[in-house]
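J.: Following are the structures in question.
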Structure P
Amino acid sequence: MPLFAGTAFIALIAMCVAVPIGLFSGIYLAEYASTKVRKYSKPIIEILAGIPTVVYGFFAALTVGPFFRTLGESLGLTVSSESALAAGLIMGVMIIPYISSLSDDVINSVPQSLREGSYAIGATKSETIKKVVIPAALPGIIGSILLAVSRAIGETMIVVMAAGLAANLTINPLESTTTITTQIVMILVGDQEFDSPKTQAAFALGLTLFIATLILNYIALRVVKKYREKYD
């Protein structure tokens, strides 16, 4: 249970960072940004996806973790140098491009005639985005969020370096915890017999992640089917 809870907890923190920033930046680039701003902003955001995760983990371990610990001590709080908050925050920054870039592409693929029709009946730009563009682009937006969730669940290096290795059942983001992927790495270090309990445990954890991802995709498909808008 500590592994499952830690995986979900760190992924939740990452998504709380990545979804608002990624989605709003995608909407801004697609609907509000000028051509010049878009030309330079989108490549800069996408660079974040190309940075190796070990660099993010190194930055989190040496900068973000100690910063939160120092800040917590100044406020009278006990903060671990390896915390779920540091790992989730940096992981969220890492997966922002997945949501931002895909949302931007999906929103740009919505036909311009839908926007013009909305403007023709007196809707404002923000109303058009909320009532027309977002519903039309909903499947792609949910797909980008799913990709980000899968990326967060499967991340290992940032958790190893920033959140620690101890399986700690907690909902306190200031404490250290770990995830399923980190535990798989720890179990499979060195030569292991296939029929050993450790190897079988690692495969069981991997199967659990697969089932969780399958359920997540099923729920997303149901949501898309219920709420998507179809246009001729």
Structure Q
Amino acid sequence: MPGGEAGGRFSVPPPVFLFDLDGTLVDSVYQHVAAWNEALSQCGISLSVWRIHRRIGMSGGLFLNALQRETGLTFDAPTLAKLSALHQEGYLDRVKSVVPLPGARELLAVLLANDVLFAIATSGAHSVADAALSLLDLPASVPVVTRDLVQRAKPDPDLFLAAAEKLGADPATSFVVGDSVWDLLAAQRARALGIGLLSGGYGSEELQAAGAYRVYQDPADLLGHLEEVGVRPAR
């Protein structure tokens, strides 16, 4: 039969992957939740923990804007700056308990071994993301885009667009891998296909409603199904 896999005439290169970090590659969502909860308490602001969790994945600035809408409070610039600083301090106090999610390092190692391009795009600032990134054994050649490098964070697409640009890739032929609805909404706006992971605490239906093309439990589960997303590791 002409063409097809046997003939090699229609060989298609593997997709490019744009990974979120917190809740996608490292198990850090609840450290961020606890840090925000502590920061808010220190400033005399009461907010249910579940409401904090639902906003993880946004940038800190968007989180604080949403907080003002939900509470009806208005924070002046010094209070906003204090909350951000307290969150960063609280997260860094907890960072020793952050570990890679199951299969994260193995997944990235397989992609590297098979010459599959990928980048990391996180809503965290570089100073916060650094410790988590160090857990992944990434070579220096892997691009990392943090919040301080773009104008707007998720659900705006800037982080993923910048990550694709660093790889010289078209976002429309890329996969965004994330654990939150904010990742997947940003993926849609970047014209990328979204892959959802349950490891950040969102449900499968929520991720699919936000645009996930496939949903897996965690990086290990994605690793076990790479053929479904266009990667055929060498045996």
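J.: Of the structures P, Q, report the one carrying the highest value of mean count of other Cβ atoms within 10 Å over residues 140-147. Walk me through the numbers before you get to the answer.
T.: On the way: P: 19.9; Q: 16.9.
Answer by largest value of mean count of other Cβ atoms within 10 Å over residues 140-147: P.
J.: Taking distance in nm of label points 7 Å out along Cα→Cβ at positions 84 and 108 from the coordinates of each of P, Q, which one would give 2.6?
T.: Details: P: 3.8; Q: 2.6.
This figure was derived from Q.
J.: So relative contact order in percent (Cα under 8 Å, 6 or more apart), computed for just one structure, reads 24; which one of P, Q is that?
T.: This value belongs to structure Q.
J.: One of P, Q was used to compute Cα Rg over 2.2 N^0.38 Å, for residues 148-219 alone, and the answer was 1.03. Which one was it?
T.: Corresponding structure: Q.
J.: For the read-out mean count of other Cβ atoms within 10 Å over residues 28-35, a value of 14.8 was computed from one structure; give its label from P, Q.
T.: Answer by label: P.
J.: Something else about it: 36, 24, 19 is what came out when Cα extents along the principal axes in Å, for residues 36-99 alone was calculated for one structure; which of P, Q is it? All intermediate terms of the calculation are to be shown ahead of the outcome.
T.: Working: P: 46, 23, 18; Q: 36, 24, 19.
Matching structure: Q.
J.: Determine which structure produced the value -12000 for helix-only ellipticity at 222 nm (-39500 (n - 2.57) for each DSSP H run of 4 or more, over all residues; to 500), calculated from the coordinates; the candidates are P, Q.
T.: Q
J.: Something else about it: Taking Kirkwood radius over Cα pairs in Å as the criterion, which structure among P, Q has the greatest value?
T.: Of structures P, Q, the maximum of Kirkwood radius over Cα pairs in Å occurs in P.
J.: Work out Cα Rg over 2.2 N^0.38 Å, for residues 68-195 alone for each of structures P, Q, then name the structure with the largest result.
T.: Across P, Q, Cα Rg over 2.2 N^0.38 Å, for residues 68-195 alone peaks for P.
J.: Right, here's the next one. Compute mean count of other Cβ atoms within 10 Å over residues 92-99 for each of P, Q and report the one that scores greatest.
T.: The maximum falls on structure P.
None of the figures in this text is laboratory data; all of them are computed from the coordinates on show. These figures come from a predicted structure and were not determined experimentally. Cβ atoms are built from the backbone, for glycine too; each structure is taken alone.
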